[in-house]
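Next up: some structures, all given as structure tokens.
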Structure I
Amino acid sequence: MPDTAPRRRPLLPYTMLAIGIAAVVVGLFWKSIVPDSAFWSEQQAEEYQQAYAAAHEASIHGASEGGLSLDETRANFQAKQQQLATARQARGVWGKIIAVGGVSLAAAGAWLLRASDSAG
């Protein structure tokens, strides 16, 4: 007697496809979804502005209000500038990582789905 019951499809490939597609969407809109404060705090922004003002003042007067030399204020400002660049880069990289992971997960789910179709 032939088996006439409908064959159940595995849930895992569909779940992988759905999560993968969702991850791609999140990755593409990462910069819109995640606030700047997740990578660069208000305190860091204020320290950056203070370092900029001190370096500007030292470039005009030879020293800052705190008595730091031009070289010291420039070094401090450059360190803050590097921290800002790192935060900006991290923000962009995480979106790409999530999107690529989503594509990989969706592709694996599609492959499993196709393999389960051809096996049945």
Structure II
Amino acid sequence: MTVKLLASSDIVVRRSELRKATSVAAKAAPKNAACTLASKLLPRLFSWQELAMSRGQGISTKKAGDIRPPLHHARIEVLKDYVIAWCTKNGKDVKEQDINDAIIEQVSYARKKMKSQ
């Protein structure tokens, strides 16, 4: 069974995977909860191939010859909004930089995973 991450969006994840991600984030130190939750949810929103073949969020200036597309902006925004809402509701520290760091980490991990295959 799938559930919407936010009532206002069409982005869905499996209920069991959302429960696992929030459970792990709830056990994390308050300052690490946002990064942990974003790291656990990101592979549920994007395939490993999408992560590996992207240039992340596309925040920095595009380098010459880089043809990789950025990750889907709407899905990233829903992820960020969900993580911020969950952390606020559960009394955890949240900074957008922590979420950005989790995205960078998962993109890097996906690239390493693709190279090893």
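Among I, II, considering only Kirkwood radius over Cα pairs in Å, for residues 43-82 alone, which has the greatest calculated value? Write down the numbers at each step before the final one.
Values: I: 9.6; II: 10.8.
When Kirkwood radius over Cα pairs in Å, for residues 43-82 alone is calculated for I, II, structure II comes out on top.
helix-only ellipticity at 222 nm (-39500 (n - 2.57) for each DSSP H run of 4 or more, over all residues; to 500) was computed and gave -19000; which structure, I, II, did it come from?
Numbers: I: -27000; II: -19000.
Of the structures listed, the value fits II.
One of I, II was used to compute Cα Rg over 2.2 N^0.38 Å, for residues 11-66 alone, and the answer was 2.16. Which one was it?
On the way: I: 2.16; II: 1.40.
This figure was derived from I.
Quick check: -0.65, -0.83, -1.00 is what I get for log10 I(q)/I(0) by the Debye sum over Cα atoms at q = 0.12, 0.16, 0.20 Å⁻¹, calculated from one of I, II. Which structure matches?
This figure was derived from I.
Of structures I, II, which gives 4.0 when distance in nm of label points 7 Å out along Cα→Cβ at positions 75 and 99 is computed from the coordinates?
Details: I: 4.0; II: 1.6.
The structure behind it is I.
Work out the source of 32 here, i.e. which of I, II gives that when relative contact order in percent (Cα under 8 Å, 6 or more apart) is computed. The partial results should precede the final answer.
Working: I: 50; II: 32.
It must be structure II, since only it matches.
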| distance in nm of label points 7 Å out along Cα→Cβ at positions 19 and 59 derived as 3.3 - corresponding label from I, II | II
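Taken together, the values in this text are just the output of simple stated rules run on the coordinates, not laboratory data. All values derive from a computational prediction rather than experimental measurement. Cβ atoms are built from the backbone, for glycine too; each structure is taken alone.
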